[in-house]
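Next up: some structures, all given as C-alpha cells.
What follows is calculated from the coordinates using simple rules that are stated; it is not laboratory data. Quick caveat, the model's predicted, so the values are computed rather than measured. Cβ atoms are built from the backbone, for glycine too; each structure is taken alone.
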Structure 1
Amino acid sequence: MNRNVLLFAGMFALLAIVGFGQSWSVALSIFNLCLISAIMALGVNIQWGYAGLFNVGIMGFAALGGVAAVLVSKPPVTEAWSAGAAGIGLALVALGVTIAATIYVRRKLAGRLRTLATLATVVVGFFVVRGIFDPAVEAIENVDPALTGYLGGLGLPIIVSWPVGGLFAAGAAWLVGKIALGLRSDYLAIATLGISEILIAIMKNEDWLTRGVKNVSGLSRPVPREIELQNSDWFISLADTLGANVVTFSSIFVKLSYGVLFTIVLLIILWLSEKALKSPWGRMMRAIRDNRDAAEAMGKDVTRRHLQVFVLGSAVVGIAGAMLTTLDGQFTPGTYNPLRYTFLIWVMVIVGGSGNNWGSVLGGFLIWFVWIEAEPASAWLMNAVTSGMYEESALRQHLVESAPHMRLVVMGLILLLVLRFSPRGLIPERGGR
C-alpha cells in the first residue's frame with residue numbers, strides 16, 4: 001500500500017512541478033485530461049483485466065460518446081427537422097421491414113429458393129431504403145450548410161450526455177459482441193478495430209447527423225465560461241481578495257471546476273469497479289479469464305459473461321468520450337485516430353497494471369502526462385545539446401525539428417522498460433494471474 005501511495009504522490013508532484021515551472025493553467029489542463037484518460041483505461045481494464053478480451057476498437061466507442069454530447073446538448077434545427085426528419089424516420093422503418101422480411105424468408109424457405117429470395121429481398125430493400133433516405137439527407141444538409149446542415153440535438157444540459165454516451169457505447173458493444181465474441185482473441189481484435197473504423201467513417205460522412213468533417217463547435221458547458229466570470233462582481237471580488245489577475249484566475253477556476261466534476265465521475269466508476277472486481281461476479285470473470293475450459297466445465301456461460309463485461313467496459317469508455325468532447329467544446333470526427341484513442345489507452349493499462357483498477361488510474365495519469373510533456377522536454381533537451389553548434393548547422397536544425405517526434409520514442413521506451421522490469425505493471429493485480 002505504501003508503494004502505491006508513493007507512486008500517486010510522485011504523479012501529483014510531477015503535476016505540481018508543471019504548475020510551478022510552466023503555469024497552473026497548463027497543469028490543470030493536463031490534470032483534466034489525465035482524469036478522462038484514467039476513466040478510459042478503467043473501461044479497457046474491465047474488458048482485458050477482468051476477462052481477457054482484446055478490444056482494439058476503443059476509438060469507436062469513445063467517438064460514440066462524442067456523438068452523444070452533440071445529440072443531447074445542441075438545440076434542434078427546426079427547419080432541418082421539417083425538411084427531412086420524416087424521410088429519415090421512414091427510411092429507418094423501411095430498413096427494419098427489410099431485415100424482418102429477410103429473416104422471415106430464410107426461416108420459411110429452403111435450398112436454392114431461399115438463397116434467391118433472400119438476395120431479391122435484400123436488393124429490393126436496399127433500393128427502397130436509399131430511395132427514401134437520400135432525398136431526406138440532401139434536404140437536411142441543404143439547410144444553411146455553413147452553420148447547420150444537420151438535425152441538431154435535444155437542447156439538454158451537456159452533462160446529461162455523459163450517461164447517454166455510455167448507453168450509446170453499450171448498445172454498439174452489444175451488437176458487436178453478439179457478432180464477434182464467439183471469435184478467437186486475434187479475430188476479435190481485428191473485428192473490433194474494423195468496426196471502430198466503420199463508426200468513424202459514418203461520423204465523417206453522415207453530415208445530417210453530426211455535420212461530418214465540418215465539425216460541431218460551441219457546445220454548451222457544465223461550468224461557467226471565462227468571460228462570464230470576468231464580468232461577475234463576486235468573482236472579481238474573489239480575485240482581488242486572492243491578489244490574482246482576473247483573466248488568469250478565471251481560466252484556472254474553470255479548469256478546477258471541470259476537475260471537480262471529472263474527479264467525482266472517476267471516483268464513482270472506480271468505486272463501482274472495485275466492488276465488481278471483489279464480488280463473486282468478479283471472481284468468476286477472473287476464473288473464466290484464467291481458464292476458460294475449466295469455467296465452461298463448471299457450467300458457466302462464458303460467451304454471455306464475456307458479452308456482459310464487453311458492454312460494461314465499452315460503456316465506461318463512452319462516458320469518457322462524452323466527457324472529452326465536453327471539455328473540448330466541440331466534436332471533430334477527424335481527430336479520432338487509433339494512436340490516441342486505442343494505442344495510448346492500452347499502454348496506460350499495461351504500464352499501470354492490468355487487472356488492477358488503481359493501476360489503470362495511475363497508468364492513465366502517467367502516460368498522458370508523459371505524452372503531453374515529452375514534446376516540450378525534448379525541445380529543451382535538443383536546444384541544450386545543440387547549444388554549442390552553429391545556428392546554420394544542418395545537424396542542429398534536424399535535431400531541433402525532430403523534438404516533437406520524441407514522444408513516440410519515449411512511449412516505446414517506457415513500455416519496454418515496464419515490460420522488462422515490471423511485466424505485471426506498476427501496481428500489479430493482487431494475487432497475480
Structure 2
Amino acid sequence: MNITKETIDELNARVTIKLEPADYQPQVEKVLREHAKKAKMPGFRPGKVPVSMVKKMYGPSVLVDEVNKMLGNKLYEFIGNENIDILGNPLPSEAVEPKADWENPADMEFTYDLGLAPKINLELGKNFKFDHYVIEATEKDIENSLENISKRSGEMVEHDTIADNDLVRVQWVELNDDESIKEGGVMNTSSISLDTLKDDVKKPLIGKKLKDSLTVKFRDFSQHEGDMAAMLGVSKEELPSVNEKFKITVEKIQRLKPAELNEEFFKKSFPDGSVKNLDDMKAKIKEDYAAYFAKESDRKLKNDIVLDILKNTKIELPDEFLKRWLTTVGEKKPTRDQIEQEYPNYRDGLKWQLIENKIIRDNDIKVTSDELKEGVRAQLRQQFAAYGIQQADDEMMEDMVQKFMQRQEEVRKVNDQLFDDKVMAYFKDQATLTEKKTTSEKFYDMLSKENS
C-alpha cells in the first residue's frame with residue numbers, strides 16, 4: 001500500500017491511495033470463508049458450501065465492501081498521522097478517475113479531494129471597541145412585573161355577569177340562515193377567552209348573564225381553522241360544511257382574581273425567607289430584570305463583536321470543495337442551487353466556528369464536569385421560573401439534573417453554550433467597552449432600527 005499527498009493550493013489537497021492485491025486479498029478471503037460457513041445452498045450441508053462457489057456468487061460485492069472499508073480507515077489514519085486539518089469530509093476526486101476492476105481485481109488506485117482549514121491571523125487591535133448597554137428597570141417595569149406576578153398566582157372565580165377579559169363557557173348550537181335551529185347540526189360546549197377577541201366581537205358579550213343567549217358568526221371568534229374546529233367540536237375537514245350562524249348560550253363565567261401580594265403570599269412563594277414584603281419583591285424584580293437584560297445586552301454585544309471580527313479578519317475557505325461537500329450532507333441532499341443560495345450564511349458561520357476553535361485552542365479553554373452540571377442547573381432554574389416556580393428544593397433539583405445529564409443531545413447544547421460563553425468572556429476582556437445605561441424600550445427600539 002502506498003499513500004501520497006499532493007498540495008493543490010493552500011486550501012486544497014489530494015490524497016492518492018494505491019492498493020496491491022496483497023493489501024486487500026487476505027481480508028476478502030477471510031470474509032468469503034465466513035460467508036461459506038453460514039451459506040445455505042441446495043445439495044450442500046450447512047457450512048459445507050465450497051468457498052469457490054461463494055466467491056463466484058459474492059466475490060465482487062465482498063471485494064467492494066472490504067476495499068471501501070480499508071480505504072476509509074487508511075485515509076483517516078493518514079490524515080491523523082500527518083496532522084492535516086480538514087474541513088468537511090474527504091470526497092472522491094472529480095479530476096482523477098479511480099483505477100479499479102472489480103471483476104478482475106489487481107492493483108487499484110483511488111484519489112480523494114481534501115478541503116484544508118485556513119490559517120487564521122486574529123488581530124483585535126486598538127479599534128476593538130464596543131458599547132455595552134446596562135438596561136435598568138423603570139418604575140413602570142416594576143409595576144407591570146408585580147401585576148403579572150399577581151395575575152399568574154391568582155385564581156379563577158365564578159361570576160354571573162360577563163365583564164372584559166373573562167373566561168366564558170358557552171354552548172354552541174348551529175342555526176339555519178333564518179336563525180332556526182338546524183336539524184342534526186353542530187352542538188358543542190367550549191370556553192372562549194374575551195381577551196383574545198376583537199372589540200366588535202367582545203362588546204355584545206359584555207353584560208350578558210348566565211343562561212343568556214345571542215346569535216353570532218363562529219368565524220368571528222378566531223382566525224385559525226384548527227381553533228375554530230376545536231371550538232365547535234368538529235374536524236377541520238368538516239368545517240367548510242358548517243353554517244356560519246350559531247346560537248351561543250352562557251353556561252359559566254370565570255374571572256381571574258389576582259393574588260394579594262401579602263405576607264402569606266411571600267411565605268408560600270419564598271419559603272427560604274428571601275422575600276418577606278413588597279419592598280423585597282421589588283428589589284428581587286430589579287435583580288431579575290438586570291440579570292435578564294444583561295443576557296440581552298450580551299447577545300447584542302456578541303453580535304457586534306462577531307460582525308466586527310468577520311469584517312476585519314481575512315479568512316479564505318475552499319469554497320468550491322465545501323459547496324460540493326454540502327450536497328452530500330444529510331438525509332435529504334440539498335441541490336447545488338440551494339447550496340449556492342444558502343452558502344454565504346454557511347460560510348460566515350463556519351468562519352466564526354474556526355475563530356472560536358482557535359480561541360479555545362490557543363487559550364486552553366475547557367468546560368469542567370462541575371461547570372457543565374451547574375450550567376444544567378441554571379437552565380432548569382430558568383424553566384422552573386417560566387412556569388412560576390420561584391424555587392425548587394435541593395433534592396428535586398438534583399434529581400432533575402441527573403435525568404437531564406442522560407439526554408446527550410441536550411447536554412451537548414449546554415456544553416456548547418458554556419464554551420461560547422467563555423469565548424465571549426475572552427473577547428470582552430480584550431475589548432474596550434463603554435458602558436451605556438438605557439431602558440428596555442430604548443434598547444429594543446435601537447435593535448429594531450439596526451435590523452430594519
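General observations
- Among 1, 2, structure where FRET efficiency 1/(1 + (r/R0)^6) of positions 66 and 274 (r between Cβ atoms, R0 = 25 Å, to 0.05) as derived comes to 0.00: 2
- The maximum of Kirkwood radius over Cα pairs in Å over structures 1, 2, that is, the highest value, falls on 2.
- Among candidates 1, 2, the computation of helix-only ellipticity at 222 nm (-39500 (n - 2.57) for each DSSP H run of 4 or more, over all residues; to 500) that gave -24500 used structure 1.
- Read-out distance in nm of label points 7 Å out along Cα→Cβ at positions 242 and 282, computed value 4.9, structure in 1, 2: 2
- Taking mean count of other Cβ atoms within 10 Å over residues 210-217 as the criterion, the top structure among 1, 2 is 1, with the largest value.
- Ranked by FRET efficiency 1/(1 + (r/R0)^6) of positions 138 and 266 (r between Cβ atoms, R0 = 41 Å, to 0.05), structures 1, 2 are led by 2, which has the greatest value.
- Structure from which 2.06 was derived, Cα Rg over 2.2 N^0.38 Å, for residues 226-305 alone, options 1, 2: 2
- With relative contact order in percent (Cα under 8 Å, 6 or more apart) computed over the structures 1, 2, the top value is the one for 1, the highest of the group.
- Ranking 1, 2 by percent of Cα pairs over 25 Å apart, for residues 90-329 alone, the structure that comes out highest: 2
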